[in-house]
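Heads up, there are several structures right after this.
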Structure P
Amino acid sequence: MSANRPRHQRWWDFSSSLENIQDSLRPSILVTHLLPEEELQLELHIAWYRNLLGRLIIDHPGRYILVAAVVVFVTAVIASTYNFHWSILLIPIFLFVSLYLLALHQWVIYLQYRILKTNARFIVSVPQPNQFPLLDTIEIKGLPQVVDPNWSKNFIWRVFQFFTGARDIYISLVPFSFVDGSAKLSNALIVPDVMPEDVFELKRLVFPIQK
């Protein structure tokens, strides 16, 4: 049996269950899921700034724990010196836990957004709306008809886009499906904050020049 072909596993097979959980939360590694004679042509992710906290905290947990421990220790010393109530220690602990959870959320979202183009398929992975941390993967035969770079609806990300040139990418299979009174696509799939060089590579593959 081909290594790329899905296997029928018993429900108690731990390795199979773990792989299914991973595929439900983050895009699968395409190299192990390629179709026969399929080749990867393009792989895009969202901009680096969407994972700022993840890079600082998730990628360097030891440093984060050390900083958190030092801050809590200093707070404990101050509390004992000035006879503050012990509950003051809950403030830095709460802040560091909240910061870690926010970083974890950013990290998962960053991993979930992905655009792939092979010689057989156009694949877009996005988070399930309002169902975090579940993932949705759409596979398209052929290419989209419209690729529309647009500004983010979020003011914070628009600031980053202003300086980096990144844009939200609206992808549609149907041409001329615009919202009335605007140039925005209706019923489009949205991949946020794609860097300009990645937008160019996407357009180069979606709109090839016929020679």
Structure Q
Amino acid sequence: MSKENKILGTLHSQFADNQNHHQSIFIQFLIALFALFAGYGYVYTHSTPDIDYYQTSLTVIDEVKYFSLITLIITSTIVIGVLTLLNIIILNLGYGFRRDQHLNKIIRKKYLGEKEYEAVFGPLYDSDNKSSCNYLPNFYSIFFWFILILQIFILISTCSKEGILNCNGNYLPYIILLFDLLLILFSFCMYFITYNKYKLNIKQMSA
């Protein structure tokens, strides 16, 4: 079998590997998101302003366990922090995908030639010249923005909880909520930091 045919033959196996990889990540991320959101939802629905704001222990009311509002705020920080970590992982996986795609493109063009490469792969397999809106593969992009929206939802729902701002002059809850906001902004900033990394290491190489 010629080198050209071997290169073309790898397309099918690589496509299958990518699909399996995507499905595996999809399942793992869904499980992680479900566990995080379920935990936050439980604390949110079982937190009440009727007990001391800064109480760290559980309180049983009518045989139901309740949490203080500071526990809810701390839980929101933990969940948003883990979601930020997941987004950073997604960004690195997306960048790695584009990097490997670019290297495959160089190798295939070398053996197939420019004309034959474009005839076989065309713009559908182009890793280069992506904008900040689409430099991530669709699979990773959907997860990134979904998680970012989920982070914003958790922050808004926490801030809108009854009595959450009645902290008796103590600024600790405000500081923690501000930290939540900074974590969300960090996810957003990392998106563009990763794009600049893509632009410097991949986009400029193909220019």
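So distance in nm of label points 7 Å out along Cα→Cβ at positions 116 and 196, computed for just one structure, reads 3.0; which one of P, Q is that?
Values: P: 3.0; Q: 4.2.
Checking each candidate, the match is P.
Which structure, out of P, Q, was mean count of other Cβ atoms within 10 Å over residues 44-51 derived from, given a value of 19.5?
Values: P: 19.5; Q: 15.6.
Among P, Q, the structure yielding 19.5 for mean count of other Cβ atoms within 10 Å over residues 44-51 is P.
For the read-out relative contact order in percent (Cα under 8 Å, 6 or more apart), a value of 20 was computed from one structure; give its label from P, Q.
Working: P: 20; Q: 25.
Answer by label: P.
Determine which structure produced the value 48, 18, 10 for semi-axes √(5λ) of the Cα gyration tensor in Å, calculated from the coordinates; the candidates are P, Q. Let's see the in-between values first.
Numbers: P: 40, 26, 14; Q: 48, 18, 10.
Working through the options, I get structure Q.
Figure out for me which of the structures P, Q the number -12000 belongs to, where helix-only ellipticity at 222 nm (-39500 (n - 2.57) for each DSSP H run of 4 or more, over all residues; to 500) was derived from the coordinates.
P
Every read-out reported here was derived from the displayed coordinates using simple, explicitly stated rules and does not represent laboratory data. What you see is a predicted model; the values in this text were computed from it and never measured. Cβ atoms are built from the backbone, for glycine too; each structure is taken alone.
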